[in-house]
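The data blocks that follow each hold one structure.
Each value in this text was obtained by applying a stated rule to the coordinates, not by laboratory testing. Only a predicted model underlies this, so the values are computations on that prediction, with no experimental measurement involved.
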Structure P
Amino acid sequence: MSQTGQVHTVTGAFGYSGKYIATHLLERGHTVHTLTNSTRRANPFGDQITVHPFNFDDPAALTESLRGVSVLYNTYWVRFNHRLFTHADAVRNTLTLFEAAQRAGVERVVHVSITNPSEDLGLEYFAGKAQLEAALQSSGLSYAILRPAVLFGKEDILINNIAWTLRRLPIFGVFGDGSYRIQPIYVDDLAALAVELGAQTENVTLNAVGPETFTFRELVAEIGHIIGKPRPMVSMPPRLAYAATRVVGWLVQDVFLTWEEVEGLMAGTLAVNTPPTAPMKLTEWAKEHADTLGRSYANELARRKDRARGY
């Protein structure tokens, strides 16, 4: 379906995964637009991309910004509830986006979800993702749903901040026994997969995971070894370990982790029992970036509040 020269719209092309998707689309010769809340953010693409605000509060304007678009790539979401944004807002806004895509005649939607979305876990993040998948599947739009676990890459939060912690603290506290699994995927591999699926017409839901599976303890140990900062790991009662992350968050003026993220991690939601769908190994990428990984803290709230500075 997707031919060179079509118009493709990416949400958040000045952010994280959206930037990589936009790069792949431009390399394929497509005309690329972005929908963003950060119209003033540093633009790495110059005039190669047309910028539209999300206009969630003006569905007619949002619809018009999607007229003539062949494929919409949706990466829009929020990590946690905050006074400035909530999961409920993100669900409502995404439903508005899907409805606008229908009205505008968008041919296909590629939607980034999460591994193991479910309304049965009692976790708002995963419930919201499940609700959006169901809405897209019943919308009548052609769709591809990608379910990544944890992304890694230059602008990543979790992997970088694990390394940041290892560089600064003499020990590393683990929630419980640390045996829960995680399957990280390289952000550029996710982007390539998204663009590949955008060129197809079949409805598909696909786990997007890399070739390496770690327990959380193994992941921390690998990162510590690669950056030259191996640390003793101490199993801690989850609530106590979470309290420690709250202190770190206060020091860096960020939400380091949420309790819901801890619950999801320990419930095994970031691993699946399907073959890998991306080639890059976290260990190989980390070795290539060992000198810079974790040198500075990646602040989620700062990114949300400062809509001008680039990632």
Structure Q
Amino acid sequence: MQFDLLAVGLTTIDIAVHPVASLPEGETGQIVEKIVLSPAGTAGGTALVAQKLGLRTAIASAVGDDPQGQLIRSMFDAAGVDTSLLGVDPAWPTSTTVLPIRPNGDRPNWHMMGASVFAPVTDAVFAALAHTAAVHWGGVGFPGTAGKGADLLREAQARGLFTSCDLIAPSDAAQADLDALLPHVDLFMPSLAEVHALAGTGDPVEGARRFIARGAGGCLIKMGGEGALLVVADRQVHAPAHRIDPVDTTSCGDGLCAGYIAGRARGLAPAEALRFGVATAAQVALGVGTLGRLESYDTTMAFMRDTPAREESR
């Protein structure tokens, strides 16, 4: 099968509870509006959103031999995401996150580290490069990849594939891994907070330039309520956020990555793909869970056209 996108790395099951204004005292309880389970993560969430937008996607990662892992696989299968590269590691549980979503959309969380963090890059993942158009790397700093990320992305670029990269959190391991990965990444996709932590500057353009100097072809910086910024060697483009009331911002970053990749795959110019990514993230934010209120590529195009943007503060 030919894939439009192969997503590699962090795959979790998210358990989102909404709304949670406070934790119950003692052994008392609270009634909430929604509890939603969905595949998520820098690889899993991106794959699920991209599939919803009409791309043929595959996920390369691992789950544990437990009910959460069975659920993730069944939900991917139901959505059409290819799971032939989703392994089972009985030594680890499935990566799982519980998110009490606050009424304003903030999402503190409890996370259990699991199998996807320790999943190796197998020969089968390398073989899949022969029948995919793009690779999204979401395993920065993970011990399971054992340095194979740079090899995979190098081979992907040699085959003419589009390569992108995102990370779950800044760390010393992530910083070291990026030195090896970025020379083989067409577009690095960090958040503004990650730029500050990893590049040592709060200026997104300067931060992007520092990542480009380390080898990245360009940077797409996710800026939350400020939208997103695309910086490449010869230009920079800012796409403002849409005027919405967010419900759950958990998977907005993964949604923006998937939206940009989907827009690019559909032939949109970089500036329009950036706007499409921002529109995708906005629809994700309008509901609970990885997909939020996202429906399709066509409805996202309509949303991008019809929903006003916030006034730019930049």
Structure R
Amino acid sequence: MGRGIAVAFAYAGHAVTMIDVKPRSADQFAKLEAEARDEVAKTLASLTRFGLLNEANAATVLARVSVVSAAASATALKEARIVFEGVPEVVELKREVLASVSKAVGPDVIIASTTSTILVDDLSGAVEHASRFLNVHWLNPAYLIPLVELSPGAATDPAVTARMKSLLEGIGKVPVVCAARPGFIVPRIQALAMNEAARMVEEGVASAEDIDKAIRFGFGFRYAVLGLLEFIDWGGGDILYYASSYLEGALGSERYRAPDVISRNMREGRIGLRTGAGFLDYSDLDIDAYRERRLAELVDMLRHFRLARPPVV
């Protein structure tokens, strides 16, 4: 993850230093440094083949990335303007590294953990000036996936979250902010979806190949254009409510039960597009124009997958 983040920032013009926090012999560090730089170089070579860089640009981007040993980390940290921690998902290890980093950098330097599992407030106590600390969860591969999830803690200064959001937008990312809850946004949703897909294979509902085809050309296809909550509004929250009730009974599992917010929205008349409001507010929108834009984006998806065909006449 750290190497992917390094590529993302270097690609956007920033000098990046990757710091090895584990004490090693000179030979051990030289091997690690070579491996890290080689991985970054291979990533940039891939981007060159994909047409996002040319060879000269790739060399320029690579030159922005350096690797330093634990012994030399003090100098690098003194020069840092922002620090992303990316050590393994072990609470005490992360707290140890974060405590050390927070002592070595200036008090205004933002420090972020890239943890995918640990709550921000389980780590912030180790950080000096915890108001400048938050979780910043990237999705792999970090240099390609636009989304980055920001999770500020109880002590995080809102201005720090705003600065991080602005920084990420400046390198072409799409940041979202979520509360300090287990699973952030995407991992929490995808854990349910992945487990359900595996469960359907286990139950013999369909082959793995057909389930994945259904996800790519149905589920994923729609949600690349319409967000999940936007899609509820598109069809109507009442449709989800009754479908969920049926599935809960037919499959004998509470995991399909609609949350209270669905029935509450129904009682309040917030059904979706049909009533001008649902999870989102459509009261000031030209609904016909909005639908046209979304349908045009779905057509673009058809073209992307080379599935758009001329009519048979």
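Here are a few things to note about the model shown:
- Source structure of the calculated read-out (semi-axes √(5λ) of the Cα gyration tensor in Å, for residues 210-297 alone, 23, 13, 11) within P, Q, R: Q.
- Comparison across structures P, Q, R (criterion: relative contact order in percent (Cα under 8 Å, 6 or more apart)) gives the highest value for P.
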